[in-house]
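Read-outs: derived from the displayed coordinates by stated rules, not from any lab. This is a predicted model, so every value here is computed, not measured. Cβ atoms are built from the backbone, for glycine too; each structure is taken alone.
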Structure 1
Amino acid sequence: MDKTSQISKTGSLISGGIAGCIARTCTSPLEVIKTLKQTTDSSSKSFSQCFRNIYQTEGIRGYFRGNGTYLIRTLPYSAIQFLTFEQTNNYLTNNNYFNKNARYLLSGASAGFTSLTFTYPLEVIRTRLTIQSRLNPEYTGITNACTKIVKTEGIKGLFKGYTMSCMGFIPYLTINFYTFNYLKDYTNPTGNTLINLVNGSAAGTAAISIMYPSDLIRRKLQVNKEHNIGIFKTVKNIYKINGIRGFYSGYFTGIAKVTPQSGITFMVYELCKKYIIENKVI
């Protein structure tokens, strides 16, 4: 890798933050529906039924429920994610450690662990705000939710499902970053924007298809307020009620959301990165 093609730390943070926020906002309606299908009795309803129900009960705003909280978490999450990937990959490349594929895998894993650990409490709060009733909300906002969770569940409540998230997010981002960069090297050496969108979408589809069950289990753990429930009990409950199919509840909604989100994220990031490097903005 030519050092002239490497982006600065500040550039990575800004590009990653912008990319993440744009992608999240564009796909917010799909995220709301996916979360509802994973964590409530809406799992038996079709995508179109959920879409109509949200509009009938909450209007257009319902499709962006919790998006403000999502962006507060997404901005640092995406920024840290891309910064960590770029810096790890640059370090390994500049010091000739490992081959290219191994560098992508290690950099993706590093990005997943770092970004998840720093922003996980915001993810728990966002999930709680997303699934609560609009007519009788338990939490009035981010600060209120954080205070109530800590008061009733302790600090551990903000990290409920963290272990499962590590088992899911780290492999997910490893697959995601590896697939995108692998495809970019072999299909898009000139940095075509449309191809970046396609490659990013393919990377997201591959990652979510492999890791979806762990994402569903993580959501269940995050919204469950029982102190004694854990991963194995959650898995047992899902299987007991819905069988193997239960681990893929909302899968197609997830694909419909993750595929464009991943594509938009990588496309916007590469656009910002290219602009910053070529114009030496930062």
Structure 2
Amino acid sequence: MKPILVLAALLGTGAALAKPNVVVSFQPYYTVVSDIAGNRANVSLILKPGVSPHTFDPTPRDIKTIASANLAFMNGAGIDEWLATLVKSSGSKARVVEFAERLEYTPLESMDHGEHDHDHDHDHDHDHENHDPHIWLDASIMAKAALLIGNELAKTDPANAAFYRANAKKENAKLLALHAELKKALAPIKNTSIVTFHGAWPYWSAAYGPKIAAAVEPFPGKEPSARYVKEVVDIIRARKVKAVFAEPTLPEAPARTIAESAGAKLGVLIPEGSPKVADYYAMMRANKNELLRLLK
């Protein structure tokens, strides 16, 4: 009997070690995937908080992690196409799930191609070139992502399918509660206007407010020209914009220059994650608090 028990224990240990390896492109989705996967999967974050997906350069360790993955989650729509590329080039067998392609939502026009961008000519390599890709900044869209994540984890690891789907339902409810919280808290400033650092905020603005009058940079990493700065300053004065917002992963100087030139306050909004916020929920609430601090 004892050898049988030992063998059973060893087999059980082997099964426990055979967890699926899951990679996630950046922090907002990592929070939700980790919550749903629990201790049944190994979940790795590729883009560390504080690094912009627009300027990401993978390390050999990142490539090794991706090569061993069974499942990869990414936003898509031009934000993190590098993950799909690395899955292919690393020889990974991971199935890639692209939220922008799989979720149902109303696409919003990208500000990075808006009327205030007269100097910029950027050609995206995807099918969403006129659509804003920052869908995670609407928590109700993330609630839909939670259910998709649960189903995809269940497909990858059928033995734990019920666990993943139950967690996905809980996460969906939690995200819908966050959505309602943000809508209620930001209702008093919904119709005010701000200037954001770049065009990351159409989904946030449509869901919660405030309105976006302009962006500091016409496209992430493209420093504004003197003419563009003057246009944005004129917009701020004409629309009585109270605040201009920088981002933690991009240089603050252009936002500060515009804010000081227009006599507006300077704040910081976090679109993709930061070492200063623990997870997606903390990030969204930090943005809510920063908006209320400067606008209410």
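Odds and ends about this structure:
- Among 1, 2, structure where distance in nm of label points 7 Å out along Cα→Cβ at positions 80 and 264 as derived comes to 2.3: 1
- With relative contact order in percent (Cα under 8 Å, 6 or more apart) derived as 17, matching label from 1, 2: 2
- Given 1.11 for Cα Rg over 2.2 N^0.38 Å, calculated: source structure among 1, 2: 2
- Answer label among 1, 2 for the case where mean count of other Cβ atoms within 10 Å over residues 176-183, calculated from the coordinates, equals 16.5: 2
- Structure (1, 2) behind the derived value 3.0 of distance in nm of label points 7 Å out along Cα→Cβ at positions 64 and 200: 2
- Which of 1, 2 yields -26000 [helix-only ellipticity at 222 nm (-39500 (n - 2.57) for each DSSP H run of 4 or more, over all residues; to 500), calculated]: 1
- Taking mean count of other Cβ atoms within 10 Å over residues 152-159 as the criterion, the highest value among 1, 2 goes to 2.
- Here distance in nm of label points 7 Å out along Cα→Cβ at positions 32 and 136 is compared for structures 1, 2. The highest value is that of 1.
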